[in-house]
Structures are given as C-alpha cells and as structure tokens.
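These are the structures in question, set out in turn.
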Structure P
Amino acid sequence: MTDSDGKAQTLELTDIQGTVLRQRPWPYTGAYFLLRIDDPADGRKMLRQLAPQVASADRWWNPPSHAWFSVALSHAGLRALGVPQASLDSFPPEFRQGMAARAARLGDVAESSPEHWDPPLGTTDVHVALSVFAPEDTALQSVLDGARETLNGLPGVSMIYRLVASQLPTRRTHLGFVDGIGEPDIEGAGVASILRAGDDHYGYLPGFGPTIRAGEFLLGYANESGQVGPMPQPNVLGRNGTYVAFRKLHMRVAAFRRYLKDNASSPEEEEFLAAKMVGRWRSGAPLVLTPEHDDPALAADPHRANDFNYQQEDPRGLRCPLGSHIRRMNPRDALSDTFVDIKIHRALRRGTTYGPMLPEGQLEDDGVDRGIVFIFMGADLVRQFEFIKTQWANDGDFVGLGTEKDPVVGDNDATGTFTIPQQPIRRRLKELPRFAITKGGEYLFMPGIRALNWLAELHT
C-alpha cells in the first residue's frame, strides 16, 4: 500500500476502533445507547472510563471486557465536551448540520420525515452513541451492569435512548434475507474482508472485487485519488477516525409479504419476485450465478457468493434486474463504461436487527416496531453515504430506469414501478409501496482511540 508520495502505508490498527475494520461476533446480542452530556467534566470522565473498553482493530479477537464496544459523537456532542471552536469548525458542513437537516435530500419525507422520528433521534440532545455487542446474553448483561454503574456516578451524563438489537433466531433480516454480504476489501486492514465462514465467531475470508484504499474509509490515509483527504483538526482528533451515518429503519414486513402475494400466483413465484427485488435469494445466493432457483450451498461459500460481475455475465439484467437492491448498492463493474468510479462511492455497512419477528405467514401488521439499525461508515458522508442514498437508491437514471427507485429501501410512495427484464416481454411491477420507514438517524464521528483519550483530557 502506498501514500500520496508513493511510500508504503501501514494502518495503525492499535488506534482504530475495531468495528470499522472488523465484524461483530456471530451469533450476537447487543444494544445501542444514546447519551446527553450536560456537564463537560462528567462527559470527559465518562470517556476516560470508556476508552480502555474499546477494542481496537488489532485486539478485536480478544476485547478488554469480553464484549465489543464502539463510541461515536455528534457535532453537538463534541461541543458539549468542550472541544475548541476551531476544531468544531474544521468538520465538514454536512456533519455539522446533522442528518435531520438533510432529510429531504436523503428522501426522508412524509412518514420518514424527522417530525415523525423516535425522540430524541434527530435532535441536538444526541451527543454520544455507544454500541455494545457480545456473543451471549450473560456477557452483555455484565457489561451493561458496569456501564449503568458508571453512569450512576456521573450526574452530568444522561442515557436518553436505548435500543436492543440482537440477532434473530433465523440469523437473517426481518424480510428473511441473509445480510452483510459483499463488503469491500480495505487495503492494509490486516484481514481482507468481513465475510464469515461457518458458525465460528472469527472466520474471516477474502472478499471478491478490487481492494479499496484505506483513505476511503479512514481519515489520515491515502484515498483512491492518491491523496490524504481533509480531516478535523488537530491531527490527533481526526487521524484514524471515520464518519458514521446511523439509521433506524422500521421494516414493513407484512406489507412486503402482501405485495409479493398480490403479485404472484404461487409461493414459488413469491420467492422468485423477492429474489428479483433484492438480487439474491433469501439464502444469499446471487441471481447472477443461480437465476432459476436458490442454492444454499453456493450461498454458504463466501468466495462463490461474491465471485461475479454484471457487465460480462448479465449486462441486460436478465438474471439480476438492473434496479435490484444489491445491484444499486454495489454496481460492481456495471458502470465500467461510464465516468463513475465505483470505488470512491463504496461505504462500510453494518446492519443489526431489532424487534421480534413477525410470525411466519402473517400478512397483517401487528403494530410492533421491528426493523434494522443500519450503520454506514466512510471518510466522506456526501460522496459515500449520501451519494449511495440519493443517486443509487432513490434514482434510476444511472441504470437507465428513469424514476424507478430501490424496491426495498427506496423512498417509494405506492406510485412507482420495478422492472424485471425477461424474454420475450419484460415484467413491470406497479404501485410499489415504501417498505423501509426511517424512524431516526444521526451523523456521527467515530474517533480513533488516541482521539478518545485526547477528548477525555480536554481542559484537565
């Protein structure tokens, strides 16, 4: 790996929060917490106690507390800690504004608009976001008990939101699909990819596709242009950090099932339509490689499940529709004849389910909140997260589909369509409703571990 001067570049794994480069244990149980800081001194004391618990990328397989912590802060949270104004002003404008202020751009309108978000999401009260995951409930509860004791001794820090987010018994999403497939390989990460094999906690295997330079995901390193991008000042604050788009998405599971049933003549056709909308069968097997039927054995092999492209194998979308979810989220080589550089628009993704499963076969909504906490991480919120959301999820022009949107996570409004290319006549699904409702979100900054300690020692 080389930097902008052509010199070898090595990632400082001991300083990078492990969740950026590594995946949580599998199976997992966990929770997200949002905190408000009313006393800067207590906020800094909290960070002094939390920082040693954060597993770095090089210690990920042996975390300090047998659980996996990560810590991120909003712009309001950095201000509440007493970060100097010059440093606050060195952050990019989209981060300073926050996600709620950019909702219309992201398609968070109507039911998904900030006025309908779960409080306190989208407000200036959100200062610190903590995530904690463990392989089993006992370990998680031990960590939570310790965290509760810590907060009880810090009256100037309040927990204002908690969301339990544990793996479903199916180990799939609420819509029934295996998730977390096709993460980018990061040059210099030490482990090629986040892909897992089997049921062990740490079986990581290489992914498929080009390796992407670390500066696309971590501040302080060369990116795909060969340059080190801008980062917050001073350097100790910005280096080895990354930006986070935190999203709580309520999934309309019953509506998804009804839509499939209303547009299919058999359960087999329902599965076929679901696979066409996503681009993979529910097992994770990609349509490009197995277009006619599911292949769980293929899906279980991380190498095979990602070893495909679009331009040569399926340029017209006859296997995997041009507008399917996975083709939008990672076009691979499909735009190779355009001026779009796919690698500068990739982002790291972490999805965590929350809420109980809707009983199998139930077609009516039971009123229970269930969905996914979606985490995007990258060095540039606009070029990565916002570009993916606005240009790839909510726009069809980039694949010649006009006003069509992502059929699963797009901001559909029951007037849109989804095209399934097939011979001799294509099929077009109509009146596509919105299946993912935004219940809240925030732009956060996940500092390196040295930066956490720097923040903890401000004004002391």
Structure Q
Amino acid sequence: MKTFINDDFLLQGETAKELYHDYAKGLPIIDYHNHLDPEEILQDINYKNITDVWLAGDHYKWRAMRANGVHEDFITGNQGDYEKFKAWAKTVPNTFGNPLYHWTHLELLRYFHIDDLLDEQTAPKIWESANEQLQSSELSVRSILQKENVTFVGTTDDPTDDLEAHLKLKEEGLTQEVSPSFRPDKGLAIEKDGYSGWLEKLEQVTDTAIENYDTLLKSLEQRVEFFDEQGCRSADHGISIMFFEYASKTEVDAIFKKKLAGQTLTAKEADQYKTYTLLALGEMYARKGWVMQLHLGALRNNNTKMFHQLGPDSGFDSIGDQLLAEPLARLLDALEVKDQLPKTVLYSLNPRDYYVLASMAGNYQNNEVPGKVQFGTAWWFNDHIDGMENQMKILANVGLISNFIGMLTDSRSMLSFSRHEYFRRILCNLLGKWADEGKVPKDIRLLKTYVEKICYYNAKEYFDL
C-alpha cells in the first residue's frame, strides 16, 4: 500500500495549504537544540544502514517496540541490524496516533523517496532500497543538512568537552553553522556519585586545582569563555525537580568543601549549591548574550533494573509531577532584580504546567528582545499534533504567539529534520483554521508574517544568527 502522506498532509482548508506551500515550506531550518554528534558532521559520514541512523539511539522507537512485546535483544541487544529493523517494521503498523507513525513514513518519503507503508511484508524491500541510498553522496551527513536547508545546528555539549570537532568545523568554514551548547547538568548534580569524576575532568581541561568554590566558579567561567569563542549561543539545563534554596557564597563554599571531603550532603545543602551555581551561570550567560534553556520536569530512569543494564537515556523516563511555579519564579526574579536575566526558554515535560510557564514568561519581558522569556515548544512526550497545537494555543491565549521561536528536534538522528516540516504543517493548519473560522482575519499578508517569523525569523533574531 502506498503512503498516506501527500502534498497536503495535515493541511485542512485552502488557507492552511497556501500558508504552508507558499510561505513555510521553503524557509531554512534553525535547529537550535539537538543531540547530534558534531564528529559525524566533521567526517561527513555515511551511515552503514537504516538501523544505524534510525534505531541506534532512538529511545522513542525503543519504547514503542517494548510496548509491542519485542524482546530487548532486538532493541538494544546483540541481534543483527536487519533483525532489529524487522522488529521495528513489525511494530510500526501498531503506532497509529503516535507521532512515530508519521515521522517514520515522512522520513522514508523525504530522504529515500519510498512511499510504501513500512510493515513486515515491505521491510525487506525497504531495507535494501534505503541501505543502497545511504551509501550515496546524496545521503552523507552534510548532504542531508544541505538538502534540508539547515542553516544552524545547536549541539549539546558538556563544559568539559574539548569541542575539537567544532573547532575543526569552524576552521573549515562549513556552510551550515554548527554551534556548541553549554550543558552543565553534571556540574550541578553535586549529590550524584559521578560529580567527583566530572570535577576531575573540569580540573584537567582548565588546568586548575579546584579546591574551593571560588576556583570552581572561575573554572566554569573559563569554559563559558571557551564555548563563546567557538560560537556558542545557548546554555541548556535539564532540571527534573525545580529548586530554589537561598545561601550565601560562604555557605556554598562550606557545602562544596564538605563534598570534596567525601561527606554526604543534605537535600537542602544540595539545593543551596545548585541554586547559587545556576544563578552564577545565569549571570555569565547574560553577559555573553546567550540564551538559557530550562528543560523541566522529566522523571528519569524509573526502571532501576534496566538502568543498571543499559544506563541513562535508554527509554525508561517519563513525565514528572513536582510543582515548579514558586521556585522557578524565585530563580528568574533573582536574576532579574540584578538586571542579569538572560534570554530564557522554558520547557515543561508535563502539559499540566503549560499555563504556568506561559504566564511565567510574561512576568519578565522587556524591550531588549521581543519575547525575551519564551514558553518553549512542545517537548518529548508532547511533540505530536495534539501537544504542539496545545502548546501554541496556550501561548497565544496568554502571550504573543507572533514572537514564538518555533520548533527544534531535540534528536540524536540526522533524519529528524523532517520534524520541522511536521511542525510547520501543524502551525499552518492551526493558523489557517483560525482564519477559516473567522477567529482571525483571512489576510494572507498578515498570516504569512506569523508563519515566516515562527518558522525561521524569530529564532534567527533570538539566537543572534
């Protein structure tokens, strides 16, 4: 059976079709947050097969396969690539309503010109065709970036990373800008077992003996400076439970030395350290003109048995339900009162918090940048049709959707850029529906301005590209 994805996929009504085909479709892509490997871009690799590019690190697909009763050997285990692909092909027909069904067929069509539905029967033919094409120069990593008209890629990088691939890409003058993003999660997680090992890495890359809190802050500032020199535009923080616990610098220094001495910290002490450190980092970001992205509310590594077997980011995370409004407000306000609040994007994994974040963003706007504090796009368990529409409707209800910086992939797969097309179709359908229903003027000149800004120009300005 041929695919259901046609030119007007997800577009209901002539206004939506006009907005997408005439204005959204051809715009460049700014993917300001993802987990792509810059080394793969540097080497311009060709993936060995479709399993390599599709299933090697995609915990979205892994979760669906587990839900379909697939044995772990065919997901993350030692079965061969073709066997894993067949297990995914068997799962796909069961994913109606899940964005994976749309993404899978959109990627097959856009990258491989395959318009068959993927299932057990079509798997052998699709495997052969996709793998043959993956070896061509047209599907090397850089060719994919060019094909998708990607102008900016924001990777995710630890402060201790040497950024060697970024340095070489910068020297090479690649057409697309590949920018590191500063992700110091391990440096805030002082209560975790891995903190001491991370601190040793920071000492090595800064050539500094970190014996007190002052030297820690100086080392972090040194890395911020280094990242900035390599074109960094953004910092990113994954915060499962929002915190704010005030402490003086003297108190935090004592907490830090207590950790260095191998003593166990209380939960309050850990939050005091995190709060002071995040505030200090926020001021550094503001001075550099960076964007601070806060990803809030993931409940991670719920399956202890599988965590010990496979480690983190393997598909056993879910939505958390801790309250975040008050500590988040105190954090943002502590930076704002010092005129040191950077441009900030707020994401929540729990859609319960969407109105909280949309209204919170409105507290800290000013005339520096339109939409200085953003209610970020639908994330992770919410980046489907209903989730994206819900996020945009709530943003429009209590803020200004016209200043929205739009979509990102947050993905580890080079084939995920087609999700920008997915988002753009959903956006154009939403705006077109509002116009057709008489909720907004059916003024194409005005509507196209919304489309072009949200899909491209707002992000271009926001990240100073």
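Read the figures in this text as sums done on the coordinates, not as results from a lab. What you are looking at is a predicted structure, and each value in this text was computed from that prediction instead of being measured. Cβ atoms are built from the backbone, for glycine too; each structure is taken alone.
Comparing P, Q, where is distance in nm of label points 7 Å out along Cα→Cβ at positions 245 and 365 highest?
Values: P: 2.4; Q: 3.5.
Of structures P, Q, the maximum of distance in nm of label points 7 Å out along Cα→Cβ at positions 245 and 365 occurs in Q.
Given a value of 2.1 for distance in nm of label points 7 Å out along Cα→Cβ at positions 333 and 357, calculated from one of P, Q, which structure does it belong to?
Details: P: 3.8; Q: 2.1.
Traced to structure Q.
With mean count of other Cβ atoms within 10 Å over residues 277-284 computed per structure, which member of P, Q shows the largest figure? Write out the running numbers ahead of the final one.
Details: P: 23.6; Q: 20.4.
For this comparison of mean count of other Cβ atoms within 10 Å over residues 277-284, the top structure is P.
Assuming 37, 24, 13 is Cα extents along the principal axes in Å, for residues 13-52 alone as calculated from a single structure, say which of P, Q it is. Display every interim value, and only then the final one.
Details: P: 37, 24, 13; Q: 42, 23, 15.
Answer by label: P.
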Thinking of P, Q, which structure, once mean count of other Cβ atoms within 10 Å over residues 229-236 is computed, gives back 16.5?
P
With helix-only ellipticity at 222 nm (-39500 (n - 2.57) for each DSSP H run of 4 or more, over all residues; to 500) derived as -5500, matching label from P, Q:
P
